[in-house]
Structure I
Amino acid sequence: MNWLLPAAMLWALCIDRLWGEPPTWAHPVVAMGRYLGLFKQRLCALPPASAFVAGALAWLLGAALVVALAWGLEHWIWQQLRPWSGPGPFAIAVLVLGALLKPLLAWRMLREEVAQVEQALTRSLADGQQQLARLVSRDTTVLSAVEVRETAIETLAENLNDSVIAPLFWFAIAGLPGAALYRFANTADAMWGYRGRWEWAGKWAARADDALSWVPARLTGLALILDRPGQWRQLLPRLWREAARTTSPNGGWPMGAMALRLDRRLSKPGHYCLNDAGAAVRAGDSDQAERLASRALVVLTWMIAVLAAALRGPLW
């Protein structure tokens, strides 16, 4: 077993906890967003069939660039350290690879943004709505205080997968190129994967993100109910049913699991209602949701670390 990738994963999470996000000018996800933004007006102006083809080609080109850059950086690390042996080169590789992985995941920022929604609600509903608008694309001005809290918890659960677990999972499978590809796909889905004017231009991006998120989303949902082993027989069938209530093939797994664990109702008006027999969300539930998500992250990080050690052969 090779423990380089697991050690890099843990170092990346330590960097995230200690220092948070890198500056905008050095953030690879920001660069991905800028690339995707270059095509925004052009794609939406095309007829459906052309928009689909152009969107797919633009996505494939961006994905190829991201993977090539990530592979080049990882390959350069191995080439520089291959002639050496001992703990020194291993430690250097862990530090460098973990630093490169860190911008592809964002747990501290997610926790802080969700916590700030609750803090803003203590001042006024308008402040809570405004803070929530930093996290979601929907119109937050029409949401009640309960709906603001519901949406914040849903965002925490869904992005536990999208922003942390899935990048770590693909890092374990395919190293830095795998994590970079997933982050590009998730960013493209966030920017292009809407219906309406993006129905055709963003279809490829949406389906690619669905495919890459399929396994991690289910692992995230299962991990959220893992610490209740005595209730597995009850919670697992219920989780399966709740996950099917959303149009997303993946988002319902972490959100449904969170609704069941909190025993709260989580909904998006006009779209879905998860655990509709649960009580309404109230103040303090965001803190409990963060604790549940943190425990699930610890469990899954160790599971994925073992997977990475088992799958990846000698790297030098």
Structure II
Amino acid sequence: MGNDDGKTGFFGRLKEGLAKTRKLLLTDVDDILLGSKEIDQALFDELEEALISADVGPAFTAELIESIREKVRRKELGSPEVLRRVLRETMREILLRCEAPLTIPPGGPYVLMVVGVNGTGKTTTIGKLAQQLKTAGQEVTLVAGDTFRAAAIEQLETWARRADVPLIRQAANADPAAVVFDAMQAAKAGRRGVFIVDTAGRLHTKVNLMEELKKMRRIMGRELPGAPQEVLLVLDATTGQNAIIQAKMFKDEVGVTGLILTKLDGTSKGGVVVRIAKELNIPLRYIGVGEQIDDLRPFKAGEFVDALFEPNGR
């Protein structure tokens, strides 16, 4: 049913989206490897420097270098060209650790609380997710918990119409906890399926924001034991190191069970995916590479690494 075309199309867009990252990371790596005649300490030092500058992070770089050293010792890899393959394999191994697509059991209710700072594409991501889940046969209800931005409520309303799913909302500036309470009551009254809850993300009042998110979480759990079943954090890949800081903050404050990384197109900081896998130990559920509805896809380590390492063309 044209599914393969969609996959090829997405892979093509992912490859295109990672072009800047590929240029930053692999141009340096290739220069180092081509310029070397043997695998020695100087090669490792140069490789380490190139990797760290590509936003993959020091922890990943250290593990990678150690892994390469080990493979060199064990398999007696004598030539630098082989290291590119080892680099690719090791990156894939590390990324596989956080490859964990979202699995929603049938029936429900199943509550997804979506958090993240403003500007990450959170509301759009919720809309795309709602449409994809609905297409896959899930019952979906959207919950407008970001009551501080009238625009966020309107945006969700548009997505709800587009996906033909109900929206639970109150007027702008209502108490977000009250909106969540309404949603949980709907679930208790027999509404099934997936509830996707949008939340505020203004960062200038960090303490207030976190307290409010905790309150929303408490009300969900009190009214519907077990909810939220998933707390998804939406991160903007273009912010690189900042995305890591945000992830640590949300993880510590409200608990995060999965990540969605948006805007991988148009950034040279795609290496942050690797850093996230290594440092955060949170499953990466979805990645986004553009505006189209199918540009949000479950994260697949192999697909990501292939897109990163394959040059343009075949």
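Quick note: the coordinates plus some simple rules give every number you see, no bench work behind them. Please read these numbers as outputs of a predicted model, since none were measured by experiment. Cβ atoms are built from the backbone, for glycine too; each structure is taken alone.
List of remarks:
- Each of I, II could give P(r) over Cα pairs in 5 Å bins from 0, in percent, for residues 11-170 alone, but the derived value 1, 8, 12, 14, 14, 15, 14, 10, 6, 4, 2, 1, 0 comes from I.
- Structure responsible for -17500, with helix-only ellipticity at 222 nm (-39500 (n - 2.57) for each DSSP H run of 4 or more, over all residues; to 500) calculated and labels I, II on offer: II
- At a computed 40, 20, 16 (semi-axes √(5λ) of the Cα gyration tensor in Å), which of I, II: II
- Identity of the structure behind 4.3 (criterion: distance in nm of label points 7 Å out along Cα→Cβ at positions 19 and 187, calculated), options I, II: II
- Comparison of I, II - label where distance in nm of label points 7 Å out along Cα→Cβ at positions 27 and 235 is highest: I
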